[in-house]
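Colleague: So, here's a batch of structures to check.
All of the numbers you see were taken from the coordinates with simple rules; none came from a lab. Bear in mind that the values here come from a model prediction, so they are computed numbers and not experimental data. Cβ atoms are built from the backbone, for glycine too; each structure is taken alone.
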Structure 1
Amino acid sequence: MNVARLTQERLAEFIRRFPSLRVAVVGDFFLDKYLDVDPAIAEVSVESGKTAHQVVNVRVSPGAAGTVTQNLAALGAGRLHAVGLTGDDGEGYDLRKCLHALGCSTEHLHIGADRHTPQYLKPRDITDLSLAGEHNRYDTKNRTPTPRELEQKIMASVDALLPDLDAVVVMDQVEMDECGVVTRAVREMLADRARRFPKVVFWADSRRRIRLYRNIIIKANQFEATGAQSWLPDQEVPMDRLRVAVEKLRAQNGVPVFTTLGPKGMLVSDPWTLVPGVRVEGPTDPTGAGDSASAGAVLALCAGATCPEAAVVGNLVASITIQQLGTTGTARPDQLPERLALWQRQQEESHA
């Protein structure tokens, strides 16, 4: 197994290139809607006798594909395009408003008359910013097949943007087959374009269908890589088993595979490298960590990084975002050098 390395000089070189990079995020854009609840003023419903939770603040931000977009924007990507679908509803309005605030174009975020804007509704106590403070979540997703007309619009948008892009990030979030943005037809089209545009970095993340991607760099967590449908919070996949699964994915796909290992970092296939994560102290919130790692790794690859170097950058970004509680965090370029110095010290200590 190779040893991952990244110097401050190389990191600075990548960061200097970030503002010149052009990225399209293709996939399922959700609205993350946080309801901040104050338990001290809870009431009892006269009608049902159940607790009436009192919302004292409402926060919205782009989720799923929007989480990657937030992180790309925070890292200073030069031009961002959202390619996806929303409903003709208030959630779609809020989502577009959030994306515009990031400087992301929504020209290719198409409206479907029979579509909902996907939403994660997250009530949470203001007294506890950890995951324990989050109430049961309410998800709104489209559960009927995506109309062919909208598939065609998505594919036309990708083709219109491709000549002027450095990267295409594919976020396949909806678990029901054929009900999201990345349908079979869209996935096959992306595989074809990845082959025809070798200078563009194509990167995909999919909760249920990662094995179906071809010609596109895939990012999977250790459980997705081995085909697991569910897993426990503290569970791990043995490294020998994981390596066999990732080797199979690499052979099927024909391009590199990045496998996230939670706090332990990433396993990269080209060349085979275990890239340690950054150890941080204090409470953490892993929500969106994989998406933030994707954003850092994609920009680094576009800026000329090797796969192991890109994984280090992804780990640096994720180590910053997980320390932001009660929200989906982001990282700024000026935070990366200090975090790299911490990672370098940790690697020296582990090999001493």
Structure 2
Amino acid sequence: MEDRVQRLRMLLTREGLDGYLITDPANILYFTGFSGGSGMLISARENVLYVHGVDYVAARGSVKGCRIARMGWGERLDLKVAEAIKDLGIKHLGFDVLTASTFLKLKKALNRVELSPKQELVWRLRRVKDAAELERMRRAAELTAAGIRRACEIVQPGMRERELAAEIEYTMRRLGSDGVAFDTIVASGPHSAHPHAGCTDRRIQRGDLVVIDVGARYQHYCADLTRTLVVGKPTERQARILRLVAEAQERAIQLVRAGVEARKVDEAARTVIEEGGYGQYFVHGVGHGVGLEVHEPPSLNPKSEQILEENCVVTVEPGIYLPGFGGVRIEDTILVLRDGAETLTKLPRVFG
């Protein structure tokens, strides 16, 4: 973790910053390997991790390269940080994210210190995964695929959406997942036409489209995988939409490689769906970055100005959503390589 801090320090120097405040929990985890920090201050003289009493012993035992500052009952992070900034002589402080209230309090307490929002500095590092991160993400992808395989084995008419979601999550947990990366989606029948449907007490019926969107978390890292099942034999219309979405995903993945504009990947999938007559029913971007969080930069959508980088991890997830009929989404977690892409979530696109 200390090498990550050192690389951030190099970026701070280039930006003319002599300090950096981190409050986003995922960013604190990235730089310390510890998930219980309340804030982290980085400077040339020292790094300080602020923790509450319940996390103090654990932080002392696991965090390297930081002074661990214990926060007492009722102590405010902004006041503790302001005191340290003055002691360290910081004149230009960058930060990742601050609430408006905390920013104004720091501004008042540090009237001679320039405060600059610089979240992109962290994303320059987090976007590209190192070997250890990729190892964890591969395992998260394997666990996620196992969960959906289990769903394919047991889904049947009469089963509630919540029941199927519980079986998926149990399977991933039993095999080693630390939990889910986001709330599991099992959306059946007309419910599947809602991209962020969640899961309900609705009983799955024969002939339903069932969208299953799930992600395992393994040692803090996420995967994201969606498959659409048909309970029974698909109708001609269902089969056509499934084939169209699968083709759109394949075209998009073929374009993924380092140096490609993210919006071009979206365009590749969107063109297939538009030519198939369903363009107005593809209502979201084709993908997003994945890592410590399930939604990270880069964004793969028609307006994105981001460029894919080697060893960043993204999703490719085209979909068609027809109100009153149902929806189809096919999604995989994809590793961007220098000359192509590797699919980490290894499952057939279409079952049956």
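Colleague: Comparing structures 1, 2 by relative contact order in percent (Cα under 8 Å, 6 or more apart), which one has the largest value? Working shown, then result.
Modeller: Working: 1: 19; 2: 14.
Largest value of relative contact order in percent (Cα under 8 Å, 6 or more apart): 1.
Colleague: Still on this model: Among 1, 2, considering only distance in nm of label points 7 Å out along Cα→Cβ at positions 107 and 123, which has the greatest calculated value? Walk me through the numbers before you get to the answer.
Modeller: On the way: 1: 4.2; 2: 2.2.
Ranking 1, 2 on distance in nm of label points 7 Å out along Cα→Cβ at positions 107 and 123, first place is 1.
Colleague: Among 1, 2, considering only mean count of other Cβ atoms within 10 Å over residues 59-66, which has the greatest calculated value?
Modeller: Largest calculated value belongs to 1.
Colleague: So FRET efficiency 1/(1 + (r/R0)^6) of positions 75 and 171 (r between Cβ atoms, R0 = 30 Å, to 0.05), computed for just one structure, reads 0.10; which one of 1, 2 is that?
Modeller: Source structure: 2.
Colleague: If you rank structures 1, 2 by volume of the Cα convex hull per residue in Å³, for residues 11-210 alone, which sits at the top with the largest value?
Modeller: 2
Colleague: Moving to a separate point now. Output the label of whichever structure in 1, 2 has the greatest value of distance in nm of label points 7 Å out along Cα→Cβ at positions 19 and 179.
Modeller: Working: 1: 4.4; 2: 3.2.
Of structures 1, 2, the maximum of distance in nm of label points 7 Å out along Cα→Cβ at positions 19 and 179 occurs in 1.
Colleague: Now, a different point. For which of 1, 2 does mean count of other Cβ atoms within 10 Å over residues 99-106, calculated from the coordinates, equal 13.9?
Modeller: Derived from 2, not from the others.
Colleague: When Kirkwood radius over Cα pairs in Å is computed for each of 1, 2, which one produces 21.9?
Modeller: Derived from 2, not from the others.
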